[in-house]
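K.L.:
What follows is a set of structures to go through.
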Structure 1
Amino acid sequence: MATQTSELIKVAAGEIPADLLLTDARIVNVYTGRVIPGNIAIYNGHIAGIGDYLATKTVSLGNRYVAPGFIDAHVHIESAMAGVTGFVRGILPHGTTTVVADPHEIANVSGMDGVAYMLTAAENQPMNIFFMLPSCVPATPMETSGAMLDADTLIPLLTHEKILGLGEMMNYPGVIGGAGDVIKKIETTSRYGKIVDGHAPGLGGKNLAAYISAGISSDHECISAEEALEKLAAGMFIMIREGTGAKNLSDLVPIITPYTDPFLMWCTDDRHTQEIATGGHINSLLRKAVAAGVDPMIALRMATINPARYFGLSRLGAIAPGKEADIVVLSDMETFRVEKVYTSGRLVAENGSMLAGVTSSIPVSYPNTMHVDIRGLDFSIPAKGRRARVIELVPGQIVTKCRLMDVKSENGRVVSDPAQDILKLVVVERHKASGRVGKGLVSGFGLKSGAIASSVAHDSHNIICVGADDADMMVAVKTVVEMGGGLVVVSAGKIEASLSLPIAGLMADEDIDTIRQKTLLLNNAARTLGMRVEDPFMILSFLALPVIPEIRLTDLGLFDVAVFAHVPLFAD
């Protein structure tokens, strides 16, 4: 009996018919940079050849552009707040046929059980989902997470066919300092012949050299062309990120040249459901890049063959013999409007919607991960001085600034001061039922009354809440606990809008349109309370991340990233 490979060879040689022949195509060749007219023969989910072939079925593409399916080089599925199935059905109609996901978020909540859940959920999906192993669980010892994954725990998964390597190594101080378990994770991954992704915002000079010398290959945290060029010159691959909370594409366009493009890729990192539904996914990055002057062919290479080569996905990234038949039919090479999407040679989406009958796996429900005794919580802050360290938001970025500001107090307690845009911020530990509450202050939200809270708080995903009123903050946190995780807006003790996230307090088990509508209601409700940032819950989610400069808040207190230590709230 002939093998599938030998049958594919016979189809390519024209000896037996293909399953499908896509005719009248303008084929985008990412190897030569040319667009050529032709037909694409597909057999058993793979491209057999380009040209005139006999086929069981023929479909005319009406002289449309035909490109390889898009690849997202680095994404946290959990950040879309949809389960894996909802995420797939949300991005696939936009032409993304492969993602390389880091299940870092769910791993910080549930450890290996969370990773196993994501691997199971990724099975039998109508697109490729690969994973990088979470490298930093917990991200640092400066917060309380739900799990700890050391090198010995991760090793058994390095042989899994869907695991491509070690995910973003955020603990760059640990790398530079030679921390034992950090180095063991990197060395073990390399011994298995797999890659190590990086995460080194602002790192340069000898510290960058030390970081790269450990065997780290990429970075997706560059916010300036100068930073990206230094890392490129040192041999790193650069993933240009355009997410919801961090948008770096415009600033990094100058680094995209015919000399650098083989080492560049696109990624979304963290993109909310609402932005996916309204703006798209990788196709939106292509559209924005071309509008900014990037050559369309180079932009497309960065979404296809470049990440395929970087990750060693030899069957992906191009329309050529032997490749998987992941194909995107485009109206043009400027707007990148996706008309049809094929995965493994099967039409799965058309005109922005999944086709009926395209099935996905639906994993079992997730156990409750909210362990908080609301009765013991106290959000009061004793006034121990006049000037305090306030976290200042930076518009359009996830980095923050530390400002020393005069704070308002009443009866010996610090209170929110909406008139000066200084609000209380708390992080409530939710994994160990410890009752710990980190307390701080933040400027930049613009909230005039009420509170918002979320169980999505990178990276340990404790409950984070910002508000103008302690009572509303307490109601918001209690609501998140009762929902088993989620997002909520509260005003005058009333729940104005909410979204339940029962999958590890990170993802909803609803369809993506429902999630989008509820997210819109949440953002609109927050705006009526004075909120002025575009996506307040995304920005809020990063304020507890103690690896992004300059200053953060964890359940253990205020954290200065520059000195990598907790600091007192009051400066005098």
Structure 2
Amino acid sequence: MSTTNIGDVNTQFCATIVDEWVAQGVRHAVIAPGSRSTPLALALVRRQEIATTVVIDERSAAFRAFGIGRVSAAPAVVLCTSGTAAAHFHPAVIEAHHSNVPMIVCTADRPPELRDTGAGQTIDQVGIYGSSPRWFCDPGAPINGQWSFWRSIAARGCVVARGDSVVAAGPVHYNFAFREPLVGNGEPLGTSGPRTFSSRLVAPESAVDTVRDLTVANPRGVIVAGWGCDMSPESLRQLSVATGWPVLADAISNARQGDRTVCYYEALARDGVASKELRPDIVLRVGAPLTSKATNEWLSDAAHQIVVDAHNVWLDPHRRCTLRVAAHGNEFAGALVAKLGSSDRASTEPAVDWFARWRQCDATVNESFERVFAGRRLLDGARVARDVVSALTPGSHMLVASSMPVRDLEWCMAPQQQARIHANRGANGIDGLLATAVGIALASGAPTCAVVGDLAFLHDAGSLLGLEDLCIDLTVVVVDNGGGGIFSFLPQAESTTPQEFELLFGTPQTVRVADVAAAYRVAVTTVDTPQRLRACLLEPGSGIRVIVATTVDRVTEVALHRELWEVSSDALRAVPFDDAR
């Protein structure tokens, strides 16, 4: 039905946009309330196919949508009103851009005639997120009868957000301008357009041949599985067997499992003898570099640095890549394994010795770590990370914060295949972590655990608001060491006075984490021993809870980490490296 009523046109426009999104697979929306966004908000909540939640803080709303997209690989819609509300979405848009996570970002706006006129709650929202969105659409105020245009832009946003063989998944931004009256009557117009099916990047045969030749010529190699690794554990295992190389799997790669994996490479990189005897000649990396700075620097000396880049985004921050292959990891691995299959080089004596020595060193470090942790009676960050992972249930999810938690996990996590591990390592910020965890729990419907520091918790505490209305199973473990623990490991700790360090970097807060959680009506427990932490983690039940793990002070934390490296080096002295070559 044709109409010239502005409110009816707004309603038809939004109903049509949302109908197309539903047809393209959108199933979640997060709304930050406001007036100018009313027609789209109503269109979203009126569709039973879309699970909609409302969050009053725009930054929390955006990170919740980001968490949904991270775990589901499908874009969630996040909507806000006009003005500074749009600016609060920016951190999550940046993280989605760098993490290749699909997200549909919708900002409501005044119509063009009210922009740059001093109209209330009006700012320049055109291109507000810079180069982060994969696509930006500012369609202007809806005009009656343009349903084919409406469906076209709605479909395109979903397709671009999901990514294809040319452009990686990520955020898209719609800036929707609405004239008043905002609301009227109307139904979706037209029918859904054709779906777009995207293909993965496939490496040309010549690239696979080049890698095969390098592999055959360099038996002393390693496979690095970093954050964002798109290869399945089975594909990595097959590639490891075919090459005879160990897999150095970051804890956040979701590849740290199986008998071809090396976990404690940081300890090996720090040991003078092991780092010399196990230095590889070739590195084949899938995903981002490892979290460990020491290991990345150690591996950077390898003559050949091959990067398999599934998202075609040039993951080479150290500028050491000598060969880059734009291809999906599983397909590339399958092609390379097929090329190497006839040579049976992984069963030759040098390859067996090389792989066996890596595994022997890894097992030695693991045993030394077990002895250290068994003798500790107080909690530290490494113990918290290791114990949380060991308590995860099959099919669950875990989000680990940047700064110290992700490093503790990398240093100390044993192989596991129980849970899927997530980390916001696109921009490596601490903002929005609780909201991201909520989004993961919402989209997965599975038990979810987040491990964050006390500052990261306080930074995003507002995301706890209103969680009692959500049917999710979420445990937040807060490593409470009274401030920014990571800075005690950095040069700032030695180059400043104690007063300067605490003021600028340690930043201890007087508010108690447990009190903040309780203020948001979230169940909270405080623990200070490994036994109590373990007992709390294994308690049955669901819902939302916070476990505050009171750990040793930050200075002691540094000393305990140094003890780990010293004990592991002592243990590695028993490994006979003389016959390693």
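Since every read-out is calculated from the coordinates, none of them should be taken as a lab result. This is a predicted model, so every value here is computed, not measured. Cβ atoms are built from the backbone, for glycine too; each structure is taken alone.
K.L.:
Name the one structure among 1, 2 that distance in nm of label points 7 Å out along Cα→Cβ at positions 37 and 437 of 2.4 was derived from.
P.N.:
The correct label is 2.
K.L.:
Turning to a different aspect of this structure: -7000 is what came out when helix-only ellipticity at 222 nm (-39500 (n - 2.57) for each DSSP H run of 4 or more, over all residues; to 500) was calculated for one structure; which of 1, 2 is it?
P.N.:
So the calculation was done on 1.
K.L.:
Turning to a different aspect of this structure: Tell me which structure, out of 1, 2, gives 24.2, 88 once Rg and Dmax of the Cα atoms in Å is calculated.
P.N.:
The read-out was computed on structure 1.
K.L.:
Quick one: distance in nm of label points 7 Å out along Cα→Cβ at positions 293 and 397 came out at 2.2 when computed from one of 1, 2, so which one is it?
P.N.:
Matching structure: 1.
K.L.:
Here's a follow-up. Quick one: distance in nm of label points 7 Å out along Cα→Cβ at positions 333 and 381 came out at 5.4 when computed from one of 1, 2, so which one is it?
P.N.:
Attributed to the structure labelled 1.
K.L.:
When distance in nm of label points 7 Å out along Cα→Cβ at positions 301 and 413 is compared over structures 1, 2, which one is greatest?
P.N.:
Greatest value across 1, 2: structure 1.
K.L.:
Now for a separate question. Can you tell which of 1, 2 yields 1.2 when distance in nm of label points 7 Å out along Cα→Cβ at positions 93 and 429 is derived from it?
P.N.:
Computed on structure 2.
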